[in-house]
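Before anything else, here is the set of structures, which you'll find just below.
Taken together, the values in this text are just the output of simple stated rules run on the coordinates, not laboratory data. Note that the structure is a prediction, hence the values are computed from the model and not measured. Cβ atoms are built from the backbone, for glycine too; each structure is taken alone.
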Structure I
Amino acid sequence: YITEGRYNGIGAQIKPVDNYPTIMAPYKDSPAWKAGLRAGDQIIAIDGRSTEGRTEEEIGEFLKGYPGTTVELTVRRPGQSEPLTLTLVRDEVRIPNVPYYGMVSDDIGYVALTTFTRDAGRNVAQAVQKLREEHPELKGLIFDLRGNGGGLLTEAVNVANVFIPKGELVVSTRGRVKEWDRSFKTLNNPVAPDLPLVVLVDRGTASASEIVSGTIQDLDRGVIVGQRTYGKGLVQNTRDVGYNARVKLTTAKYYIPSGRCIQAVRYENGEPAHIPDEERTPFKTRNGRTVLDGGGIKPDIVIDPDEDSDILKTLVDKYFIFKYANEYCLEHDTIAPPEEFTFTEWDDFIAFLESHDFDFDTDSERLLEELKQKAEEEGYDVTAEVAAIEQRIEQAKKDDLEKYREAIIDQIEKELASRFYFERGRIIVGLRNDPEIDTAIAVLHDGKRYKEILGIVE
């Protein structure tokens, strides 16, 4: 899957929920989707073997198999008292690396790339070309690499080639054995050589994604927006060592056009150590802007992400929103298109939480518990004071539902959109309340600022 973007199996995202593997989302047109599996279905047996307490690796092995072979699933479905038995025919499952492209304003386009699997460059090029053909008013493009952990080096070159001219150096690899050093240049004419460009990155942007975003920055081809990237600049190869085992060897480092390496961690006596900014070497972009090596790619416009509240983390991590979506889908056969859908059943969601004894822990409660234990150890009686604070915290926790209502609704809308419109729906809904998208649109609409950031002198 890592290189090809495909695998043999049933085609569904699965996670353990309440000690059973649970369908989080079937892929469109996959065997799971064709057999009628839905998000929320719990797999309680595979070919007669109980799945209770099984690891994700075990479940994966049970479900994988050659195309054309069958697997029998016993499923517990929300809203139904009796388990279902479904027979699925395994097949090759393809996961698109460009799950969505479209317009985010009247004249600004958007393309999301989730991984650098085979044909990533071709798929990005086709998406950009279709946007230009279908929207002659297109004046700028947002290219989303957030959460993209990388993939094939050759596809990084191909993706960069969508935006930069033929013959440009994208990346070179250098190690201790000079004969193995290599350079990779673009080979084709670009699809969009002059279209104003913003690239979105975050802490999950790594490896091949950093090569592309770093090349765009080094050549002053576009503006980078978001958070500093992961910082994975190592070339690694695997070697068989027998006994069904492989060893991963680091053989070289990646260097992007300015000459800098993006690796964020160096190794001292075999232990990883992050490189502080004051020890990072400055380099120059094509237009003379200063950039630093190590530490990943620092965006031209840094946007600090909003930290999720304790209540939202619990609602997501403990699957309360997921389970609410299960019940919601029992009552709704369809919803409005993702471009128009809004969630309005807030009171219903609150009632759901109350019926499921929802609660969450806060840092304040954890610290208060430590204080209480320490006071007891030292012989202080703070029972009354602690009880008063606990009461105030409990009231504040109740108020948090209303305080973070907008962020919670945003998560609910994304979950529900994915149920009816797959990953495309989740992305479309997510773009509506995205500060990085808003910033990107503003920069692309402000030609003067765009040129100033890139050091373009007219």
Structure II
Amino acid sequence: MKENITKDPVVGDRMNRVDGRAKVTGAATYSAEYQLPNLVYAFLITSSIAKGHIQSIDAKSAERAPGVLAVISHLNAIKVPGNADNEHPTEPSTAGQPLRVFYDNKVYSNGQPIAMVVADTLERAQYAAGLVKIKYDQDKHQTDFEANMKRAVLPMQAKKDKKSPLADYDRGQVDGYKSAPVKIEAEYIQPTEVHNPMELQSIIAHWEADDRLTIYDKVQGTQPTQKAFAKEWKIPEKNVKVIAKFVGGAFGNGLHNWPHETAAIIAAKQVKRPVKLVLSREQMFFMVGYRPYCWQKVAMGATQDGKIVGITHEAVGQTSTYEEFTESTLQQTRMMYASPNVSTRYRILPLDVSTPIWMRGPGEATGAYALESAMDEMAYALNMDPIEFRLRNYTETDPEKKLPWSTKYLKECYQAGAERIGWRKRGLKPGTVRDGEWLVGYGMGVGTFGANRRPASALAKLRADGTLLLQSAVTDIGPGTGTAMV
């Protein structure tokens, strides 16, 4: 095998994690574990309908319950200054308007936070929440993806910018695959997937002054969170302090600022005390995003000797009715293989559900699943080894941008991977390789994800005692970022 991959003395070495001892001994402090003076507890009440309006909220019994400081809803919540803006406060943002918690009586989805009890203990807050009585005017809802697929639309971003990655794309002939002697068409479903990391989503909000906010929050980026809440509350960024020393997994749902965070900040301002809010495991399924349901269709044509003639890849992804969440589902199809004819069509389907969010390889993982499955289907139709089929359509340049790759060692990966798993033992026909009573399957696939970059800074201080202090606003969601930095 050609060995020209750069060697790095760090990669592959065994290292102790800098946070390892703190985590295994329980010394690590997560966002819900800080103890502040006069801390009180909040518990959210969520919608039991998928669409409609709140007719009435009867909170009298809850307000009289022991230890209750407030029952907050759209009827009495203080106004969030940023709610008047059309700009999305979160970076990276989604198109549309984020859910404005306790803003009005509209219900957009099941599980939407519509009220909140604040009490001196969590148990009292939960008990009082059960005493709140809510009546609705229920509207007909649309939550069935397949029944509503005809309502799918072109994303706003694609309408505004024809060069957007979400816009319709054609290279060569539209549906050029149809002219090929060998053709396959297949549909693929990516079901909804929920992040559900070990640590529940949680926040402690503390107004240290009318214009100075400190939050202990479970986030994947402290600076975007700082900017978002400064914008939401119309206060200087320097007056917003975000503390996220340890994060117990996130997988993407910590990249967005959610209604429960704003709810806790509202409560802290309203009761004039620090407020802790921890979502229940059930609420994690409704309030903090998920990988969206996505339908895809791939049509591919090839010559008898395995040269791709054309690929047409369509995708429809789920979103909410108030935000347009989109993904780069079709990017890999445009640039992975040397096909003269490529057409991609991406649409979104607004439903009466909460907004999806990025999750582990967002878009690319979903699109790669369909494209690579179709590549295997075509290899089978050609009676050709799947790796050989990919090699015959290998490209040394990006076919979409017509630029060379900065680095690409996919051929070497094919060879190394095949050797290590005994690929040559694989039969062209599925279900033909056995190990005693066991059927043995061999498979492979290709995935790619963009190497995005943005400006960053760090402060290093070499102290008189010979120790080095390194400061950076980085969050470690589990992969060992802190260890890698030192």
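Compute mean count of other Cβ atoms within 10 Å over residues 137-144 for each of I, II and report the one that scores greatest.
Going through I, II one by one, mean count of other Cβ atoms within 10 Å over residues 137-144 peaks for structure I.
Upon calculation of semi-axes √(5λ) of the Cα gyration tensor in Å, for residues 73-344 alone from the atomic coordinates, which of the structures I, II produces 43, 20, 17? Don't skip to the end; give the middle numbers.
Details: I: 36, 26, 21; II: 43, 20, 17.
The value was obtained from structure II.
For FRET efficiency 1/(1 + (r/R0)^6) of positions 217 and 273 (r between Cβ atoms, R0 = 25 Å, to 0.05), which of I, II scores largest? Kindly include the intermediate steps, with their values, before the conclusion.
Numbers: I: 0.50; II: 0.90.
For this comparison of FRET efficiency 1/(1 + (r/R0)^6) of positions 217 and 273 (r between Cβ atoms, R0 = 25 Å, to 0.05), the top structure is II.
Can you spot which of I, II the value 11 was calculated from, given it is relative contact order in percent (Cα under 8 Å, 6 or more apart)?
I
Out of I, II, which structure matches -1.64 when log10 I(q)/I(0) by the Debye sum over Cα atoms at q = 0.19 Å⁻¹, for residues 65-232 alone is calculated?
II
Using helix-only ellipticity at 222 nm (-39500 (n - 2.57) for each DSSP H run of 4 or more, over all residues; to 500) as the calculated read-out, with -10500 as its value, let me know the right label among I, II.
Only one of I, II returns -10500 for helix-only ellipticity at 222 nm (-39500 (n - 2.57) for each DSSP H run of 4 or more, over all residues; to 500), namely I.
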